[in-house]
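Throughout, read-outs are computed from the coordinates displayed, never taken from laboratory work. Note that the structure is predicted; figures quoted are calculated from it, not measured. Cβ atoms are built from the backbone, for glycine too; each structure is taken alone.
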Structure 1
Amino acid sequence: MKIVIAPDSFKGSMSSEKAANSIQKGVLRAFPEAETILLPVGDGGEGTLDTLVAATQGHKVSVNVKGPLGDMVEAEYGVLGDGETCVIEMAKASGLVLVPISRLNPLKATTYGTGELIKKALDDGYKSFILALGGSATNDGGAGMLQALGLNLLDGSGAEIGLGGVELIRVASIDQSNFDSRIAECKFLIASDVQNPFIGPDGASNVFGPQKGATPEDVEFLDECLKNFADVIEKETGVHLHDLPGAGAAGGIGGAFQAFFPSNMKRGIDVVIEYTRLNQLVEGADLVITGEGKVDFQTASGKTPMGVAQAASSKNIPTIILAGSIGHGVEALYQHGVVSVNSIVNRPMSLTEAMDRACELTEFTAEQVVRSFFYK
C-alpha cells in the first residue's frame, strides 16, 4: 500500500510539514506497513519557499528588510538545489503574519521589503527568480517594491511619494532612469493562483483589502489610489493593468511585475508540482491525501488540494481531502478525482480549541478516513 501525503498549511494552526506529519501518523496507526511519501506543498502563498527549498535540497539566505509597517524584520530568500534559481516569498517580507491584527493597515503597508529581498538576491548574482505571491499585508500595487529597486514615483511637483497604498493617489509621473538595470537581464516566474484584475469590483482592494484590515471606506479609496497608479503606469509603459488578469495578486504587486519585469505568471500549485516532482512521486500510489485550512468553492479555482487532485487523477489515483472547515461548493472537486472531503473537527468546539488541537485532530481524522477507504 502506497499513500502520498501532500497537504498545504492550515493557516494559523499547522504548517504544511506539521500537517503532513500528522496525517502520516494517522495513516500508520491504521496500517503500520503502509509506504508513505510526505510532500508538504503550497500554492504560491506562505510556505512555498520552504516547500521548494526542501524538495530540491536547496538553502536559505537571511536578510534584514523593512517590514510591512516600516519595522525591520528578518526575512529570507531561498536558493534551489540547482544553485541558480532564487525563490522570493513576499510573505516573508511583506506578509500578514508579520503584522498583529490590531495593527493591520493596508493604507500604510508597503512592499518595500520584498524589493529589498530581490535587490539582495541580485547583488548575490542570481538571475532566475520564482516569486511566490500570497499572504501579503499590502495594497500598494507593488509600489514599495519598485521604489526599493530604484523606480522613482513622483508627485505633481516632482517629489518622491511616500510608502503605502494611500500614497498612490499622489503619483503623477514615473522616472525609470534609476530602476535597477539588472532586472532586464533576469527571468521572473510569478507563482500565483489569483486571476483578479488590478482595480474594480473584482480587483485587489475590493476582494483582498478587507482581510488586510480595510474598512468599506478604505476599500473605495484604495481602489481609487490603484486606479491612479494604473493610469500613470499605462502612460509610462503602455501596459493597461486595470483589468489585466493576475494584476491584482497580493495587493496589486502582480501588476507591478507585469508592467516592469520580464515575467510570466503561472498557477502557484503548478510551479510547486513541477519542482517537487509530484507527478513522478504519485506513480503507483493507491491513494493521495491532501488538505488545507478551509476547503470551499474557491479551492476548485487552483488551490493546493485541487492541483494535487488533478495530478493524481491524471494517473487514475483517488484523492482524499482533509480540511479545518468545509464551505459550500466542494462538490466541484468531485469531478477531479476527489472521493471525499473531510473536516478534522469531530465534535462541537471553539475555533481556538480546533486550532490548538489541529495536529491531534488531523491525525485522528487521517486514521479514520484510510480505515474507511481501505476497509475490506
Structure 2
Amino acid sequence: MSEIGIGIIGGGYMGKAHAVAMSAVGAVFNTTLRPRLEMVCASSAKSAETYRAAYGFARATDDWRVLVNDPKVEAIIIASPQTTHHDIALAAFAAKKPVLCEKPLGASLAESQAMVAAAEAAGVANMVGFNYIRTPASQYARALIAQGAIGQITWFRGEHTEDFLADPNLPANWRTSGMANGTMGDLAPHIINASLALMGPIASVMGVYETVHKSRPEGVVTNDDHAQFMCRFENGAMGQIYASRIATGRKMGYAYEITGTKGAIRFDQEDQNALWLYEMTGPEATRGFRKILTGPAHPDYLPFCQGPGHGTGYQDQIIIEARDFLRAIETGEAIWPTFRDGHAVNRVIAAVIASSDQGAWCDISSV
C-alpha cells in the first residue's frame, strides 16, 4: 500500500462528503492507494482552517492555486461552485494531477469541452461526481438491463425532484442566479446521467424550462425552477425526464421507470435500498412487481455490511466513488464517468435549453 495526498477545494456540503469518503475508503475497500488528507481550500482563511480542523487535513488555504501547485497534493477533488470548475481543472491538468470534479462539469458547454480536452491531453485520471447511480440497486438495474432480463427497452421515465425552493418566501441566493445554478444545471444532470447509464445515448429532445417564482425576497430569480423534456434514445426507445427544485414534498426524488418487452424496473432514491422488478413470466394471476432489497449479492454492498436489507446510505455512494477514483489513478484506466461522460450530459442540457428557446425538437448532434 502507498499513500496519496488529497487536496479538496470546497469544504461545505460536498467537500465534507469527499473528505469523509477519502478517510474511509481504504478501510471499506482495502484500496492499494491510501488517501492522506493533505490540504483543504475554502473561500476564506478562517473557514478553511475550520474545515481543516474538523475533517483532519494537514493544512488549509484560501487560494486554490496554492493547493493545486503544492507538491504534496497529488490528486484533486473540486467541490466548489460550478463557475470555478474550469480554471481549477485546467490548472490541475497542467500540473499533471488527477481530478475528480463535482457535477456539472463547468458552467457552460464550452467550459466542459475545454475541460475534456485538457483532461485527455494530460493523460491523467479524470472523473465527474455522479454518485446516485452508484447505489447497489441502480448498479443492479444496469446489470439486469445489460443481461436482457426485461427484454428490449421501449420506454424510460426519469425525474430528479426536490422541494428546497418550493416556498416562494425563501430569499434569493446563489442558486437562484445564472442558468448554471438553476434546475437544469443543478438537479437535471444527475437524472440525465442515469438515463445515459441505463439506456445509452440520447438522439434528440423536445423540452421546456420555466421560472415559476420569478422574484423572491432579496432578489430576482434569473434561472429555472423546473424543466421537462421528451427524448428519443439512439436505441429507439422513447423517454421523458422531469427536474424540479419546487416539487413540494419531494426530498430526494431521483427516480426512474424502465419498460421492456419482457418486464419492467422501478427505482426511487428515497427508498434507495430497494429495486422493484416485474418479469413477464409465470401465470398472469401471480405476476406483479416484486421488491428486491439490496444485500451482499448486489454490487458494492458487501464491503459496507454483511446483512441483507440493512442498507447503504448517501455517504456510501461517495465512498464507492472514491474507490473508483483511486482505482483510475492506480491503473491508469479510464473509469466511468469520465470528463467526456460529463460533457455528454452537458450536451443534453444545452439541447433541452435550445429546444425550449426555439419551441422545436433539437438533435443532440447539433449541439
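So here's what we get for this one:
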| item | result |
| --- | --- |
| Comparison of 1, 2 - label where distance in nm of label points 7 Å out along Cα→Cβ at positions 42 and 202 is highest | 2 |
| If percent of Cα pairs over 16 Å apart, for residues 122-193 alone is computed and equals 57, the structure in 1, 2 | 1 |
| Given 26.6 for mean count of other Cβ atoms within 10 Å over residues 90-97, calculated: source structure among 1, 2 | 1 |
| Parent structure of the calculated result 21.1, 77, given that Rg and Dmax of the Cα atoms in Å is the read-out and 1, 2 the choices | 1 |
| Source structure (of 1, 2) for FRET efficiency 1/(1 + (r/R0)^6) of positions 258 and 338 (r between Cβ atoms, R0 = 35 Å, to 0.05), computed value 0.90 | 2 |
| Distance in nm of label points 7 Å out along Cα→Cβ at positions 34 and 250 from the coordinates reads 3.5; which among 1, 2 | 1 |
